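Novice: Before anything else, here is the set of structures, which you'll find just below.
Every number here is computed from the coordinates shown, using simple stated rules; none is lab data. What you see is a predicted model; the values in this text were computed from it and never measured. Cβ atoms are built from the backbone, for glycine too; each structure is taken alone.
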Structure 1
Amino acid sequence: MTETPALVWFREDLRLSDNPALSAVLEHGPSLCLYILDDSPARRPLGGAARWWLSRSLAALSAAIAARGGELLVMRGDPAEILPRIVRDAGIGFVAWNRRYEASAIALDKALKAGLSAAGVAVESFNAALLNEPWQVTTRAGRPMQVFTPYWRAARERGAPSAPLPATTTIHKATPPEGLRRAALTVAELGLEPSQPDWAGGLRESWTPGEDGAWTRLADFLDGGLQGYRAERDRPDRLATSRLSPHLRFGEIGPRQIWHATRMALEAGKTDGSAADAEKFLSEIGWREFSYHLLFHNPELATRNFNARFDAFAWVNDESGLAAWRRGLTGYPLVDAGMRELWTTGWMHNRVRMVAASFLIKHLLTDWRQGEAWFWDTLVDADPANNAASWQWVAGSGADAAPYFRIFNPVTQGEKFDPEGAYVRRFVPELAQLDPKFIHQPWTAPQAVLEKAGVALGEDYPRPIVDLDFGRRRALAALAALKTEEQLEHG
């Protein structure tokens, strides 16, 4: 250990345990902890819900660092300008950060590493976000993989991930220069939370951002939620998923930690979940890994079709339909419940995400990028890899995509996965008194049934904005036209 100060740059790794960049910095000597709210147009800005989460997560991280003797310095601006200035002014000899995988973030990190190294500053980066780096899992020919099942099989063949690093207990704080201290902001001064209007009440009621909140969520899931996960995870009417996604998105907990905690609980008999439940749960961590693999090798995943033949697809882009979808007023209760859950809590059950996305893309023939952008703004777990990869999967334009003719029917999906309508009743209270027989298709209910339930279609709940059969036929016709054009191009 030296007395030359070192600096750890927090980004999407807002935790003190299993944080290799932090551990490396603490080994060097007195340490500065830094977070920069990146407002450069070169990087995609966070959506509103994610900004709310970030505010709470930074506050939790700052308190945790202070409890261990350190201090989190918070800045706003372009890291390309701010970080080198802080390193110079504070006499930093060593800088560490954990890697990100979007092209713009990679470019930033490469430029910073080159500049700092040229100035004589040691720089190291680490993997804190993934079980495997995106370049470590390949086909036998050494190429990127495009299908999940063989990807996950190859990833598993690499063996169990390394054990998580222990939590930091003491931080030997370096004293920042006075000018840096004056320039630093409080978390509140970042202005990340909404105020006029304050739409985050449902988020506050639903979540506890921060490392402690992540561990509580995982412990509760392993204690009771893992049991039956394999069979129940598609049921939005039940608390059968981990809801760890926003904690993972901001790095309040890492996949290595989740992996080993799940395995240990299973082996020690501290969970009622079966080995099959655990395998299914870990495969969902695998899907996240696969999404980052795709993003790394396809940097424009959120803006360009992975399958270029979809560039010629004839989108309708119905603005009124898009607006109804966003507001949860499509007339299809499962879709509307999902969109209202999203607006209220910043999260949506994964099965319902697929149904809602399919409805927008296929029944309304709206470009998947419109949906990806809305989810980016409204999800607390809006993830640059998962969000884009999943939208393209539903659209049929992505890697390992569902066949385009697989068009989710929101009525049959609701009847299968929310059979009593409990999920719909929670988020679409206008229908709360409707007979379960009609809860997923209220337009088929006799007038007497509607009146008894206090439902006036077209007044307090909309009639369907598109006929499902018509929407399906139109989508399949558009695909057929796309295939015909492709055949003409290739003879």
Structure 2
Amino acid sequence: MTRPAAVRFAAPDAEALATLEGRIAVLAEPGARLDQTARRLNRLTRGAVERAVASPGFAKLKRGEAMTLAWPAGVSAEAVEVVNLPPRPTVAEARKAGGTLGRAAKGAALTVIGANRRLLHELAFGAALRGYAFDAHKSTRGEDNGDSPAAITLWSAKHEEAEAAFAPRAAVAEGVFFTRDLVNEPANILTTTEFADRLVALSDLGLKVEVLEEDALEKLGMGSLLSVGQGSASPSKVVVMEWSGGDRDAAPLALCGKGVVFDTGGISLKPAQGMEEMTMDMGGAGVVAGVMKALALRKAKANVVGLVGLVENMPSGTATRPGDVVKSMKGDTIEVINTDAEGRLVLADVMWYAQERFKPAGMIDLATLTGAMIVALGNERAGLFSNDDTLCGALEKAAEAEGEGAWRLPMGDAYDELLKSDIADIKNVGGRAAGSITAAQFLGRFVKEDTPWVHIDIAGVARQSKDLPLSPKGATGWGVMALDRLVADRFEG
């Protein structure tokens, strides 16, 4: 499915500069002397590189941005990208530069010189992330059509060190790509069964994968989850993925994801405009899947279990109606006021099952849960809600380190008043006011008192309608990097 840029490292070969095809990128800094390989390229291009670096326009570029020299004389390359990057960039600057190159490499090979830089592996990581393209359903797939990524080669005297440092980042990139593929996939392709099959395939990486079908879910009492999918021909499922890389007796971190493969809103039908984007309503499950793949690929020394509830929310003669009362696995009864507030019904049972079965050291759920989250934070940050300052603080720190925006919002007993039902233990919506908070409060009813828990509402960040520095338009894979870092920082070693 994925067409990520192929990234490799190699020793500098100045003699090959004149005949390189595609594009050449030079890492340089305003006012600084070019390195030996870059000086060779400068001579071949009759001083064009040096003039570019000395120009006022280059000095005005932000770090990580590039100036393009099209069809330079003296070389076969179609362009030279002169990138503003100091010898000791920050992680964000290195990734941004990589993203610039990943975007420039679309449809052509690209060779990066002057790459004796600190954090070269982070530059390569940025290039890989931005070099992604989802073209599984294009008739021109595989053709050199300017949209497909190509190989990026980074020349460095310390190429072996850079390649070794890049290996775990490459594993994380594969996890991000897996998430993006799942979120970008149309719902007629990514049914609940197809989704489950793709997760079962991860067992080849060493994950233990189990699929719970509807009969098993009924026996477990997951009436809340099953109520969401009962109007669809696609069977509801729960998939459990276990990675046991830590101490045998260590309690795992549990990651729970909302996997609504398509959300019409059910009987509380959504407006037609924009409904096509509801293929991404399984974004939380997609992130969980991507994290589990990354952890397996890099052989993480931690115990992590990922659980996803896969359903399709459709209107039909068998669909749940507004006003129905359903019973959760926990035993709480829920009055369904709005069938379009379905994600919390899925997660309630998945989270309770995760705690009952695995007794986790902590639990994090992810969901494209509320439109109110987009109203509150736009498309820049995910919303965090938690009952545990330590776990939430560690997640905030990890998200900041990975450049994935997140912001913690409040919770409190007063919001529970909005969820009181006249005929059941709780209702599934609390009105327009504080919509994201009342959704978190609902989920909090299904968290045991001794379980550290964070809820992440990714409604605004799972998919973007514009290109970003490290991802093209469409699915972003937000959360894979932050959760992988959280595992590395808090649950490994």
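Novice: For distance in nm of label points 7 Å out along Cα→Cβ at positions 168 and 400, which of 1, 2 scores largest?
Specialist: The structure with the largest value is 1.
Novice: Here's something else I'd like to know. Using mean count of other Cβ atoms within 10 Å over residues 392-399, single out the structure from 1, 2 with the greatest value.
Specialist: Structure 1 gives the largest value of mean count of other Cβ atoms within 10 Å over residues 392-399 among 1, 2.
Novice: Which structure, out of 1, 2, was helix-only ellipticity at 222 nm (-39500 (n - 2.57) for each DSSP H run of 4 or more, over all residues; to 500) derived from, given a value of -10000?
Specialist: The value was obtained from structure 2.
Novice: Let me ask something additional. For structures 1, 2, calculate FRET efficiency 1/(1 + (r/R0)^6) of positions 184 and 272 (r between Cβ atoms, R0 = 41 Å, to 0.05) and state which one comes out highest.
Specialist: 2
Novice: Still on this structure, I have one more. Comparing distance in nm of label points 7 Å out along Cα→Cβ at positions 56 and 208 across structures 1, 2, which is largest?
Specialist: Max of distance in nm of label points 7 Å out along Cα→Cβ at positions 56 and 208: 2.
Novice: A follow-up question, please. Among the shown structures 1, 2, from which was the value 19.4 of mean count of other Cβ atoms within 10 Å over residues 72-79 calculated?
Specialist: Only structure 1 yields this read-out.
Novice: Have a look at 1, 2 and say which one yields 1.9 for distance in nm of label points 7 Å out along Cα→Cβ at positions 24 and 40, as calculated.
Specialist: Working through the options, I get structure 1.
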